[in-house]
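Before anything else, here is the set of structures, which you'll find just below.
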Structure I
Amino acid sequence: MTVGGGVGETGVPFGRRLRETVSRRGPLCVGIDPHPSLIEAWGLPDDARGLDSFASIVVEALADRVAVLKPQSAFFERHGSAGIAVLERCVAAARDCGALVLLDAKRGDIGSTMAAYADYLDPAHPLAVDALTVSPFLGFGSLAPAVAAARAHGGGLFVLARTSNAEGAQVQLAQAPAGASVAQTIIDAIGSINTESSPDGSVGAVIGATLAQLDVDISALGGPVLSPGLGAQGGAPVHLRRLFGGFSGVLLPSTSREVLRHGPDVAALRVAARAVADDVAAAL
């Protein structure tokens, strides 16, 4: 994988860059999830060389077409330092092609450790990305270093709120001390940040496309929604209309295997992504 010299716009708030990119390319987010079974199905070795080929093909096929590419960090990390090097090249190449890169790492910690994770949003970082998924389940306040980094560098955050896995309800729908669900308190905290210090809406929520019902009020979110789970996880475009039909912000439906299973042919990947995007547009 070769990369050019640019890494995309910096200094412009992520929320603004997201809206502008979605207006040009549509709202689809495609995950770069080099799962071992997919690498095998593509006829590639399950090592750093195969990983590099996989990531390069996805970037070639989609980075100049979709709004957001979402590398799943774990599938790169499993290959050790060589896998991290592939991730670094993948991120830079995707941004050079105009895609926004959302690193799906679901980081969550406190203090200086959270601040270190937030360095992903620093344009000077070797793994600089446009946005990062984060976990608030050590307390929403633990995300303060990431919020500060996003504000300082024009980066974005997507905070886990009402996720697509069934197990999430045990925590997310539990009642918080004030009476609302944990998920609702997360949504409300995001809304407060966007109102007070991120008017461009650079902090968003992760809400799964597979949910039977929303169970939260997102009318005052003030930022985008990342909705993973289209395709292999059971989410369908019609679910998006049911869940988010009244939502006025940027909705980013996300799919991975539904598109990637058509690889390694570049043309087939492009056709698959276009088909999902068309289905989403028709449903919404």
Structure II
Amino acid sequence: MKDDSSDNQPFEKEQVYQWITQLTNMDTRENALLELGKKREIVPDLANLLWHSFGAIAALLQEIVSVYPALNPATLSPHQSNRVCNALALLQCVASHQETRSEFLAANIPLFLYPFLQSTSTSKTRPFEYLRLTSLGVIGALVKTDEQQVISFLLATEIIPLCLRIMENGSDLSKTVATFILQKILLDETGLNYICQTYDRFSHVAMILGKMIASLVKESSPRLLKHVLRCYLRLSDNPRAREALRNCLPIPLRDETFAPILDADKASRQWLIQLLKNLEQGAEQ
């Protein structure tokens, strides 16, 4: 049989260099964004190439900043959204890479994405939703690494209230990614302590999680429920949060409301059993 492995490498290094160079030229940037976006999974060192190429990251940030005026009033077009999302996909590549992640954070680049996350009340049209989801994907790629420096960076910014707002008002997919980000922050000891440090922080998180449970009763989403349950379980590891949860844990988590979903998801059922056990143990002490 003919070896087709060479067919899976439809690019040359020189072509990749050319596209990166073309990012700095407004006339060639759009096509370069598109081509690099398509190849980002198969060019092994693309993150380093982007980060260390003159003007490349500045060009990506220029793309992002250029659509800020379209956020309010909401005039973002599908074409603008697609173009910025291509730039965000390349930034996600840089955020995911071990060798460029620290510098990515040190340059405060995630902050450039926050205006897109703040726009939940501005518009729920497809261009805005696509932009929010892609921006959340960049933050999600950061927290997937389970690195302390990522959590410390995010805690020093307004990411938690932004995620909570999306968890309350976003689309199902955006809610899922935002809840995953909160879950990852909570799973870090520093993140758990931060959220449970004051009653205001904890109560805000608990209130939004409670609203999500109420919403999930009406419109089920097994994947979203899984992340919400994991957040509750992690909160129950903190003594003060455990005390509060005994009084405010939603009734649907105490009865069999979600039994059909949990019967099909053993991990989620186990998390709920452990959560209820944690709350009972707290009450006995």
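Each value in this text was obtained by applying a stated rule to the coordinates, not by laboratory testing. What you see is a predicted model, and the numbers here were worked out from it, not measured in a lab. Cβ atoms are built from the backbone, for glycine too; each structure is taken alone.
Assorted remarks:
- With relative contact order in percent (Cα under 8 Å, 6 or more apart) derived as 19, matching label from I, II: I
- Entry that produces -12500 once helix-only ellipticity at 222 nm (-39500 (n - 2.57) for each DSSP H run of 4 or more, over all residues; to 500) is calculated, selected from I, II: I
- Structure (I, II) behind the derived value 18.1 of mean count of other Cβ atoms within 10 Å over residues 169-176: II
- Label whose coordinates, when Cα Rg over 2.2 N^0.38 Å is calculated, return 1.13 (choices I, II): II
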